[in-house]
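The following blocks contain the structures, represented as structure tokens.
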Structure 1
């Protein structure tokens with residue numbers, strides 16, 4: 001199986017003064033000159049992916065897979081910094097392969113052995129790049145997270161009443177994006193950045 005994915009998106013986000021009436025009204029007083037921030041985000045994503053089951057023997061099968069990603073994220077706009085409008089124009093482009101594979105072996109008619117490993121990816125989001133919060137700073141060099149997950153186990157059925165799946169797995173997550181406390185200009189502030197690597201096992 002082979003497939004492709006094409007995505008081209010545009011997101012606008014703004015913050016400004018609204019009306020002071022009692023009825024719900026989500027319009028801006030000055031829509032063409034927002035007082036706090038005004039951004040346009042563009043995302044382009046192309047991907048091609050595929051996998052195939054190779055039946056090596058009547059009992060053994062191998063399933064390799066791949067995905068190749070191209071991602072481009074850019075934004076332009078401005079934010080209000082103590083009464084001064086600060087303009088930004090940033091672009092982040094990257095491309096990379098993601099690989100995976102699995103194997104299955106039918107031990108007998110009731111029991112199956114399996115093992116899989118797959119690379120993973122979590123891209124930087126809009127909110128990771130620009131957050132309008134006076135109590136939160138964003139690392140301008142924040143980067144994508146990556147990792148992998150793998151599992152191995154036995155599954156099958158004993159008789160007509162009992163089925164089972166005994167397995168172990170690991171989920172590796174590198175360069176996780178999170179929030180820490182950091183001293184900025186002599187004051188403790190919340191800071192969003194790549195904070196750590198993590199491993200979940202069972």
Structure 2
């Protein structure tokens with residue numbers, strides 16, 4: 001079995017923490033990756049086969065975004081790139097949500113450039129105080145969802161057997177992974193989805209497992 005566990009080492013929370021502490025995003029991410037690995041080792045959990053990082057796969061993310069834009073499934077808006085949810089049939093199939101129901105009461109926030117409230121960012125134009133990479137759409141950084149599709153396909157192929165994660169990721173993260181991956185390849189993304197649920201005991205979260 002090949003077990004891939006990816007590390008998100010650039011996102012809004014990491015950037016905010018790094019700016020607050022006056023350090024680099026690498027300092028923040030490496031600190032918590034080390035602590036995470038120590039905790040997993042203390043629990044006797046075997047290490048994954050490979051542990052890719054988002055910042056090591058930017059080129060792959062740009063490539064996937066270009067495929068989606070060329071297929072009309074994504075669009076650029078002033079340096080940002082969004083996935084067009086209404087162009088992908090089957091959106092909501094993992095979470096069991098109906099896009100039309102989700103549209104009720106949804107709105108585009110002030111400052112957002114997307115056409116549809118359900119559209120999600122694949123690439124974000126750079127802002128002051130943020131790390132950036134060169135891209136066809138200007139300097140920027142990837143959205144959160146795109147990284148997982150790229151790292152999983154790089155190490156496991158366009159379709160793989162089991163995708164795991166917490167139940168809090170079912171929507172929108174895993175739903176968006178499916179949309180962008182299957183939209184690009186036309187193939188199933190994962191055969192099985194395994195999600196851990198959460199129960200609270202003495203004000204602490206404990207995990208359980210359930211299959212989706």
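Here FRET efficiency 1/(1 + (r/R0)^6) of positions 46 and 190 (r between Cβ atoms, R0 = 25 Å, to 0.05) has been calculated and equals 0.10, so which of 1, 2 was it run on? It must be structure 1, since only it matches. Structures 1, 2 were compared on distance in nm of label points 7 Å out along Cα→Cβ at positions 102 and 142, and the highest value belongs to 1.
Which structure, out of 1, 2, was helix-only ellipticity at 222 nm (-39500 (n - 2.57) for each DSSP H run of 4 or more, over all residues; to 500) calculated from, if the result is -10000? Source structure: 2.
Here the criterion is FRET efficiency 1/(1 + (r/R0)^6) of positions 78 and 166 (r between Cβ atoms, R0 = 41 Å, to 0.05), and among 1, 2 the highest value is seen for 2. The maximum of mean count of other Cβ atoms within 10 Å over residues 150-157 over structures 1, 2, that is, the highest value, falls on 2. Figure out for me which of the structures 1, 2 the number 0.30 belongs to, where FRET efficiency 1/(1 + (r/R0)^6) of positions 62 and 182 (r between Cβ atoms, R0 = 41 Å, to 0.05) was derived from the coordinates. Comparing all candidates, it corresponds to 1. State the single structure among 1, 2 that was used to calculate Rg and Dmax of the Cα atoms in Å, for residues 54-157 alone, giving 14.2, 39. Derived from the structure labelled 2. Sorting 1, 2 by relative contact order in percent (Cα under 8 Å, 6 or more apart) from high to low puts 2 first, with the largest value. Looking at mean count of other Cβ atoms within 10 Å over residues 22-29 over structures 1, 2, structure 2 comes out largest.
Can you say which of 1, 2 returns 18.4 when mean projected area of the Cα convex hull in nm² is computed? Only structure 1 yields this read-out.
Since every read-out is calculated from the coordinates, none of them should be taken as a lab result. What you see is a predicted model, and the numbers here were worked out from it, not measured in a lab. Cβ atoms are built from the backbone, for glycine too; each structure is taken alone.
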